[in-house]
Structure formats: structure tokens, C-alpha cells
Structure 1
Amino acid sequence: MRCCGSSSRSVTILDIDLDFFVTPTVLGGPLPSRRPPVDRYRPWPVDDVRRFVEERLCIPRSRSVKGRFFEEHSKVYDYLVGRGMSDIKLVHCDAHADLGSGDSSFRYILEDLLALPVEARIAPRCGGGDRPSSGNWITFLIAARRVASVLFVTPPQWDKPRVQDDLPKIYFKDQDPQSGIIALPHLRKNGWENWVMDPMHRRPLQNVISFEPEVPFTRIPHSDYHGGSCPDLVLVTHSPLYVPETADCLLEVLCGYLDQSD
């Protein structure tokens, strides 16, 4: 697996959030300090999960794939940065894009974090909405220039018309998720206000200092995805506030595919 400064090949990381396998999706943030009710949120049947993992994600049952388990996605950020991984081809299987839609991190990222030298961005300011969280960790990883591409595999509920509700337009080239390119704009202070005050986000961004290197971003429905080959590393995340207790049994199924030895 590639580390910063290494000349070796890129690393393909398959990131699986348990909430991918729960219907419907918990929207608007987790319920305060409690798990989603089992009478409203339903996990996939075990056989369907195995079929998807083996046939679509191309993970064999032999425990031959290196992997890790995490309770929260914010810990995935810490793990990848701590291991010095870069040039990551990220395959993100999740009910959420984890780009920070709906939180306040965008202002800090675009005005302050991108003003720092690249090597200093791996240790962002802590506190409030300015730190990597389970809902924005991918954007922080992109800001640190650790990501080569993102392939967002979406669950069945994303096939409905709300498809782009979870994709912050301000992060995309021409403020258009359909562009298939994330190009984070480094803004001067309050450079975002004109754009945010427009409910349809049709106004061009003002006070752009520069744009970060473009990162290809592809959204693909689960029924159209086929991994083709086994990834280098598989990360499984619980995200307990986004899944009912009845989904927890699927963690044993998912982690059963992984070799978690060092």
C-alpha cells in the first residue's frame, strides 16, 4: 500500500458502511443518542449481502483480503492519514456521500484548510464542525491530496429522484455534480456568501483564489457496479446511529471476509 512520498502504485480501497445495507436511509443526521427504530429501518437479508459482496464487490470468502473494522467513519480518516496512504482510489459503498452535505465544515475547508501547505492539512483544526467527522471525512482526505479518485456506489434508495441531495455542489467543477469532477475552490474570506445566499446556487463563486487538483468522482448504482478485481484493502464501518440493532448481525458477515492481521 502506497505511503506519502512513495513511488509505488496507487492503492484501491473499498470502504463499506453498514448503512448501505439498511432501508430506508437515515437522513438529516442521526437520531439523538439512540439507534434507528427496528420497525422503520430494515437490514438486507444475509444472503443478499453475501451475494452483493461476492458477485459485485468481488470479495472472496477465503479471508485473503486485508481489512479493518471501525465503529465510526471518522476513524477511517485517522487510520488512512496515520498510515501515510496517498494516491487512493476510493470505492465508497455507503448510503451517504460523506462529503459534508448539511454540516458547517465547508467554510473552514475552503477558506482556511486549503490556505495551508499540503503537508499541514492532515492535522486540521479541532472543534465544532471544523474537524473530520463521519459525515465529511472524504472531503478532508481530498483536501489533503490523498485521493486519486472516488467511485461512489449507491444503494437502491439512491435510485429515486433525490439522487444529488447528498452531493455538495460547491465542491464540484462548475458547481455541478454532473461534471463528475471534484475541484475544491480555495476561497478568500466570505467568498462563499454570494453563492450560498442563492437558493438555487446558480450564481458563480466569487473570490476564488485557486482550485485544487481535480479528482474524478463517479456515482454508480449498486446494480450496475462490478468490482472486476479484488481491492487492496477493505474497510468496514458500523455507524451505529445510522443502523438499527437488527443490522448488527451483518457485521459478522462482512468482517468474515477480511484478514485483519497486521
Structure 2
Amino acid sequence: MRAPVLLLASSSPRRRRLLALGEWEFEVYPANIDENHLPGENPAHYVLRLAETKARTAAVEAAEAQPGWLVVAADTIVVDHTPSGAEILEKPASQAEAFQMLSQLRGRSHQVYTALAIFDPTKERLLTDLCVTDVPMRAYSEVEITAYIASGDPMDKAGAYAIQNAPFHPVDHLEGCYASVMGLPLCHLQRTLRRFGILPTVNLPQACQTEIKYTCPVYEEILENRESRFVMGQLVIGQSGLTDLIAQLPESEFPN
């Protein structure tokens, strides 16, 4: 039986590039949704809600053109944990805001949340996953920030940076999922698609590491569903631990 075609609910060239590494057959159908953060909504619920909404919206809008396809959606947010709580840094609205974000993040660690939603509209089956990565930023200078902003690269990125930007190279010594910080955690995607009976035709972790030139220390733990990470200040191990935590979290844990 022919494997289902995937429908990528994103216009991101980075997500298209990463998804292509699995050599799955896929088409792109961006979902236009309201991405506003709801009052008091905590980061985990927020990013998972957006990924699910993208998946369901793309499924409805593309239903006649692409019946029977699996929809793959993702959303990525940058979360800076400060003494006053968790602050979600979205795409900067101006160069001044980009400068403020990059200044705030430099020389410190923050977290990047990327949520996945895989939706089978025929069976009304939805599976989600969440990758949380600690991101240590280097102590770049104000001159470097200004030059990076002048390049235009930060303006369409959550948190005002792209980890893969070689001239700026904002991150030092990452120990988590690099692809997730780019916008699509491929090992999380592989393990979630596996629950639909869909596997890549290549060694996806190897293909990912070769493409982004990064030796990943966590791919085996992720694929074996035993990775540990801190989500909302709590230690979570594996997908089952994440599911239990998300179910227990109040939707409004942090103030605006």
C-alpha cells in the first residue's frame, strides 16, 4: 500500500528543507491562523494550540484538493524565563524590538519550544509532541547585534535570531535538538509518524546531522522515548511524561 502523502502546513523554507530530509512525499499548504497569545496562556499550551490549529485549518482548507493526506504542522516559540515569570518572545515588530530581544538573550540560556501536530482528517486522529530545548546564547556585542539586524534575518524569527545563521552564530555549545530550534524536530516527527505506521526511507538522524553539520547528543533518547527535559520548571522524561504534565498544567499559569 502506498504511504500517505504528507501535507506540510507551513510556508517556512526551513521546515520544508528539514522535512525533505526524510524523503517522504509531501506538499506545502500553509495555514493562515490567528497566532495571538491568549491572556495568561502558558507557553506549552500556547505552542501546542497553535500547532493543532494549523493542522486542523490546513486539513479543512485543503480537503477537496488533497483528500486522505496526513497534515504535519509545527509551531516554534522562544521562552525566556526571568524572575518575573516566563516571557514569550515572538517575531520582532521593529528593528528596535529585535535589538531589545537580542540584548535580553545574550550571554544567557533560554528555551525554545517546538510543538508538532500530525492530523489524519479521514479518521479524525490527532497526535501531538513537544520538543523543549535549552539554548545558551553567546555574549555577542552590540556591534554584532546591529550588523545582524541590518541583514534583515532576525525580522521573521521568533526571538529575533536564527540558530543556523553562520555570520552571527548566536548560540554556543548547544546540547539539545538543533533542528527543533530551526523549527522542525525531526526525531520527534519520526517517532510521531511511526504511530501512524509511517517511517522514513533513510537514516533520518544521520541525514539531519549531515545537513546541519551538528553532532546530536539526544537523538537516540528521543527515538527511544526516554529523553529528559525541563518543561515549565518540571523534569519530564519521555512522551508519556510530557502528556501527563500537559494534562496537569493549568492553561493560565503565567501572567502577561
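Throughout, read-outs are computed from the coordinates displayed, never taken from laboratory work. Note that the coordinates shown come from a computational prediction; the quantities given were computed from them, not determined experimentally. Cβ atoms are built from the backbone, for glycine too; each structure is taken alone.
When relative contact order in percent (Cα under 8 Å, 6 or more apart) is calculated, the result is 35; to which of the structures 1, 2 does this value belong?
Numbers: 1: 35; 2: 22.
The value was obtained from structure 1.
When mean count of other Cβ atoms within 10 Å over residues 90-97 is compared over structures 1, 2, which one is greatest?
Numbers: 1: 24.2; 2: 14.2.
Greatest value across 1, 2: structure 1.
Computing mean count of other Cβ atoms within 10 Å over residues 82-89 for each of 1, 2, which one ends up highest? Present the calculation step by step, with values, prior to reporting the outcome.
Numbers: 1: 17.6; 2: 13.6.
Largest one: structure 1.
Given a value of -3000 for helix-only ellipticity at 222 nm (-39500 (n - 2.57) for each DSSP H run of 4 or more, over all residues; to 500), calculated from one of 1, 2, which structure does it belong to?
On the way: 1: -3000; 2: -9500.
Structure 1 accounts for this read-out.
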